[in-house]
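Read through the structures below before going on.
What follows draws every value from the coordinates through simple rules; no lab data is involved. Bear in mind that the values here come from a model prediction, so they are computed numbers and not experimental data.
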Structure P
Amino acid sequence: MPSDRRPDPLVSPGLALVVAVLAISWAGPLVRLATAPALAVATWRLVFSMAFVAAILVARGSVLRGVRLGARDGFLALSSGILLAGHFWAWFASVRYTTIASAVVLVSTHPFWIAALSALFLGERPAPREWLGIGVAILGTGVIGWGDFDLGGGALLGDGLALLAALLVSGYFTIGRRLRQKLDLWAYVALVYGVAALVLLMSSAADPGVPLTGFPVQDWLLFLAMAAGPMMLGHTGVNYAIRYMPAYVANLAILGEAVGAILIAWLLPGIREAPPLRTLLGGALVLAGIALGTLGRRR
């Protein structure tokens, strides 16, 4: 891997991560409000996201012009898009079977898996303080979701899907850390989001039990909101940041989603999942772990 020292970015990666976390925090609550099947939600989120990306590329006058990828990197980009598609399907489905708190908690183990993959495949090994921050933050998410593990088979199925989503997104961001050293942000997300959207469209078309039309107006507005917020500001913000910092550092910051999503689910009409004291304690641990693993890090 090249060094993560890069020319000064146009926007602070730290600021981009703050905006990304705030945007991604809305994903769980928005999914809960939608009535469409999980696969349809994931599909339209990516399709609308690709429409936004295409509009940006056209406005810039650079529709993937100058993109040169070798066979290996092309395979990695394809794999990254497939992993992203699988992540969205697994995570959206998990929210239907378990609580938002539990789904967010288990998908939030991804910094650990990304740190392990980064050490194995990218040669980027977390410092002891960063490992400690990851551990404290994941412990906090465990405290938040502890009560969900005795909710029965349905909740356990949702928990398993959320953990699968964590593993899939870990591969996606690890590959992204490598490819973002070579590709412009919008070229990268166009390739990866495009592959993910195509995979989800094909999966939906192949499943007769998953309609892609006939949803109420509220669902279409939710699809657009998920594409504009959690996807364009959220995922794209993280993809921007991982050019300038290891993926496990950026994804440790994303654990703030667990706190944000729980607060939104508590306050948002139509959900009103009031967090118990245990959840608030876990949220404090999450924030402490993020601070420990990210603040004061040297570039």
Structure Q
Amino acid sequence: MILVTGATGNVGREVVNMLLTSGERVVALTRHPDKAVLPDSAVVVGYDPSHPQELSKMLHNANAILISPRALGDATAGAATADLLAVAAQQSTPRVVVLSAATVEYGGGYKRFAAAFEAVEEAARTSGLPWTFLRSTDYASNSMAWVSQIRATGIVRGAYGDGATATIHERDVAAVAALALVGAVHAGHSYVLTGPQPLSQRDKVRLIGEAIGRDVHWEELSPEQAKAAMLAQGLPADIPDRLLGYWSTIGQRTEPSTTMVQQILGRPALTFAQWAAEHAAAFRN
């Protein structure tokens, strides 16, 4: 049996589907089980990270656990992970796979965001359980923040348009996570996962335009203007700091670009153009 925290997130949902397809028993942990909309074959369980003892019985039969720091509360994720894995270690010796970030290894953005991932990794490392860290670059799904602008005007207004990263498709992260959850060969490894090529934010906006058959353009704003615009769209307060802090440091360091996805999965990493085509309906007016 495999426990998946953050089971309704962009990566977690994909992991649940992949594991079920391969015949694994999956317990999907979520704060809002009534809104999960997951396959019937998944066991959906409401989970409050502050009460890990509630999972004692399930952890007794667990072979692996996927840890999503965002699902465990970001700033408190390190402590929540330590508590959960302490209960797990009392019941069994499951593998632990952590959805981490490339900023742990390469830096970038505000330190508090990388520190949250570092704390989760440290909790897993010191738990005594076999661990695997998946340090990803920015997810393609972050581009969903542009939906309202593209649908309304065909113009994305933001800061640091020339900043480039090897953005990764969340399904690639999920595929690697699914393998690590069922295969002991990945224990003790830290993988930096990236997309196949660096793309600027301008490039990604153009590719979304191609996917929806519409001219879509980037309009450069100051960081202050971009933050105000994101807040006006109703995005959570931490999102502008997370994104703008990250993009502000692009170009000040070497951005990671690896072939790790291909090495592990035996196929090339999915491109941003593929992601844009798959999500075209969301961006169409």
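Looking at structures P, Q, which one was P(r) over Cα pairs in 10 Å bins from 0, in percent, for residues 39-86 alone calculated from, given that it came out as 24, 55, 20, 1? Could the numbers behind the result be given before it?
Numbers: P: 23, 38, 36, 3; Q: 24, 55, 20, 1.
Answer by label: Q.
Could you tell me which structure in P, Q was used to calculate helix-only ellipticity at 222 nm (-39500 (n - 2.57) for each DSSP H run of 4 or more, over all residues; to 500) as -22500?
Attributed to the structure labelled P.
Tell me which of P, Q gives 18 when you compute relative contact order in percent (Cα under 8 Å, 6 or more apart). Could you put the intermediate results ahead of the total?
Details: P: 40; Q: 18.
Value 18 for relative contact order in percent (Cα under 8 Å, 6 or more apart) corresponds to Q out of P, Q.
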